[in-house]
Structure I
Amino acid sequence: MACGSGDTSTPTAQPTLAGEQKLPSLGTVHIANGTTHSAYNSKPATSGPHYAGWAQWGVHDEVLPDEVLVHNLEHGGGGIHYNCPDSCPTVVTALDQFAIDYDKVIVSPYPGMEKRFALTAWTYIDSFDDYDAARIEAFIKKHMNSPEAPEPLVR
């Protein structure tokens, strides 16, 4: 499928993991940077309008816009996001290891989430408050390069 074709069809869904939520796809349309669009159906976003450019895989110390993150999810990657208003360097170091161990993962701060952590993949989200390495790893293994992502083989 061409990047940003707008196709919202979904291949056969995989069984959900405990805690994760499957959301309706909001499509794959590319928009110009700064363009306004309808609201996403999750925070962080898991599908929908996004910029043509995507973020480098790995660890980011800065907040990345949903419009960038969604493009990475479209390519079959996953997001590990944390909300630590009072700082959590030990946990962030542990999260960073996932970006070292898996090649299509973004770790980044995401203030304003209802929970302390959120895992994202194309149309999937799992949010929780207590760090759980096994839960994070299971989510990444299930969703990285998943055929449910519109372009899972794009790097």
Structure II
Amino acid sequence: MKRIYEAELESKETKCYDRPLYRDVRFESASLGPPTRVSYLFTVRPEHCNKNGVLHGGCATTLIDVLTTSILFGIRRPDFWILPGVSRSLNITFLRPVPVGKEARITCELIHAGRRLAMIRAEIQRTDTGEVCVTGEHDKANIDPRL
């Protein structure tokens, strides 16, 4: 999974909406499990914040969307989740703020991956206090045309 993340980071071809966030996210660890998990580190910079100086909810939501999807690259096989799928639902709960300058750990865990659907959970946690600040559940649909 680390190689996949690094290849995406170095890619000159990717020009997606979320591309600027890749330079601010650092791969931390991954495990195929069970459970399958991946974690990243992220330092909140001023451009990630709302006018209150804390991580913007839209930025947190984008991070959870993108990074939960990345876990599917770690389980793919030629006959299983070859494409990252599309979002069916993305539920985010904001518990407490992450102030500018603070480092956060974003942990994603694969709850279920069947032929057509996958469910991934995520947490954004402050590394200095261990407090969980944002949680998310991402429900993905497989779009492989061979299904």
Structure III
Amino acid sequence: MTYQIDDQLIEKFFDVSKQMHQVTTVNSLISQFSMREMVVLILVKKQHAVTIQQIATHLKITMPTASVLLDKLQNNNLIDRFQNPNDKRSTLVKLSPKAEKIIAKLIKAKNQKIKLCLSYLSPDDKQTLFQILDKLLLKINSLHEKK
């Protein structure tokens, strides 16, 4: 019985994930960027400032490839590079004000679309969903901490 419900949950999870991705994609804002560029911009947004090595590691690319990617973003005034005050041999990357505005618009538009999707749920259903997701995330995070 558990096997069957697990399979059904997996299928539903992927269906919901796919549909949420389709509904929340903000094509007009992200169409100007490659997937790697978006990943870099979001990573830098989350971390505030990152090294080129961190970007290369996150994307699983070489340092020269990361540098070329960053050159393109810098040429479009989306990132700024500066010397790492803690390590003069490394360079830090941060978002430019232009990129900050673009990412803020992207997050706002995506959040509005997610709120629309959530509006189909009752307050009780939202609370239940929150509790289930919170419990799941706690378990997943504890697994990562054990590694």
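Given a value of 2.8 for distance in nm of label points 7 Å out along Cα→Cβ at positions 97 and 121, calculated from one of I, II, III, which structure does it belong to?
II
Taking percent of Cα pairs over 20 Å apart from the coordinates of each of I, II, III, which one would give 47?
The read-out comes from structure II.
Where a number appears in this text, it was derived from the coordinates with a stated rule and is not lab data. Keep in mind it's a predicted model, so treat the numbers as computed, not measured. Cβ atoms are built from the backbone, for glycine too; each structure is taken alone.
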